[in-house]
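Take a look at these structures.
Rule-based calculations on the coordinates, nothing more; no lab input. On a predicted model such as this, the values are computed, not experimentally measured, just so you know. Cβ atoms are built from the backbone, for glycine too; each structure is taken alone.
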Structure 1
Amino acid sequence: MNKIHMLDGTAISVANIFCIGRNYAAHVKELGNREELEPVVFLKPGSALSLEGRPIHLPEWTDDVHYETELVVLIGRGGKRIAREDALSHVTGYGLGLDLTARDRQSEAKARGLPWTLSKGFDQAACLSRFIAAEALPEPNRCRFSLSVNGQLRQSGRTELMLFDLAELIVYLSERFTLSPGDLIFTGTPEGVGKLYPGDRLSLRLEDRLQAEFEVGGEAGSGA
């Protein structure tokens, strides 16, 4: 079973991987999309998980994989129809993730009205840092995170700019799914997404509390 790790070394089994699209207005604009009245939800399979320290291998069937840096919520206590005032008490940890996207395949699917699964769910499409305990981030709706590629700042996110805040996302998901301990929620990416290339070095930061490093290798299965 897939596991993620807390900073203290505790391993936690992952249940579902929920992802939220179009949750920052500037990112919606940069991709030419429109803001939605409800969160855009999609799923990634467990096989998409890849932890810090493992090289990212780009799929051979696309030449346009983009990084999307996100705050990731770890659910510690499940529930159904969770009340907004209780929502954040169901969170046990926060981490950083890369929602990797085969942008060419996603654009093709969107144009044809087809699902995004292939473009979002390939191996290593959900890269994750270690997680800090929820109490170590007392104001998750007012925090900053960033991504630098090869030493250059590419994305800088502020969670207060989310179109749907963390509690609202938990409420929305729990009304439509039964949330379980070990569920992950990728909460959306700010503007600044871009293409990855072999040899790229990525550095993710969450305030002064968490840092993660990733490196892009060759194509999947290439042995590079």
Structure 2
Amino acid sequence: MKSIIITGASSGIGHATAEMFLDAGWRVGLVARRADRLEALADQYDTAVPLPADVTDAAGMQAAFEAFGHLDVLFNNAGLFGPAATIDEIDLDAWAQVMQVNIGGMFIAARLAFTRMRGQEPQGGRIINNGSLSAYVPRPNSICYTTTKHAVTGLTKTLSLDGRPFGIACGQIDIGNAETELLAQLKKSQPGTDTMHVENAARSVLHMAQMPPEANVQFMTVMATNMPYIGRG
């Protein structure tokens, strides 16, 4: 049975992806802070493993990975948007929080996954980072989020290079306007926003994870068909 750890598994894209993999017969480690939501999902599936942890807590994350065991795939998904404002209106503590979660948390999870995949038998695995269309083209008033997502692309590329000797592949999925709780807030402020069902994002992650070891989806963009990404400014 293939295995995956998904961070941010209690809601949004992470929750939908967890359900997609569980329905496909995978053993799924569920990482998030809200243990009650993880337990509720685990009550529905025998192969779901609740691993309550904060992605910024290195010791807690290490305990979660050790409890899970053999790992084929990490979906490095947890993140937050942060304040929607111009740079002069952003509190430094808010900036630091977004950096800590979106970069620090991703680094911690990737480091733990890389370590396990390098040392396990058989050696190797796959890391899938959740980027964003904002890794290429930002929304207005999104400097915290956009900065982190550009950094995620650098993380993805470097992991891809460094993982080659150990059979560790790394790819990035850039998702645009999947229907989640986070997007619901955006739609309130921007009526008429084009969206897609979150299952489309989850299905795309599953496709990336199911690639054979000799192949890798380096970057994938999946987005609502009519969202103003191409040419937005």
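Here are the numbers for this structure:
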| item | result |
| --- | --- |
| Per distance in nm of label points 7 Å out along Cα→Cβ at positions 32 and 208, the highest-valued of structures 1, 2 | 1 |
| Comparison of 1, 2 - label where relative contact order in percent (Cα under 8 Å, 6 or more apart) is highest | 1 |
| Read-out helix-only ellipticity at 222 nm (-39500 (n - 2.57) for each DSSP H run of 4 or more, over all residues; to 500), computed value -3500, structure in 1, 2 | 1 |
| For distance in nm of label points 7 Å out along Cα→Cβ at positions 48 and 168 computed as 2.3, the structure of 1, 2 it came from | 1 |
| With Cα Rg over 2.2 N^0.38 Å, for residues 96-159 alone derived as 1.26, matching label from 1, 2 | 2 |
| When mean count of other Cβ atoms within 10 Å over residues 72-79 is computed for each of 1, 2, the largest belongs to | 2 |
| Label whose coordinates, when mean projected area of the Cα convex hull in nm² is calculated, return 11.5 (choices 1, 2) | 1 |
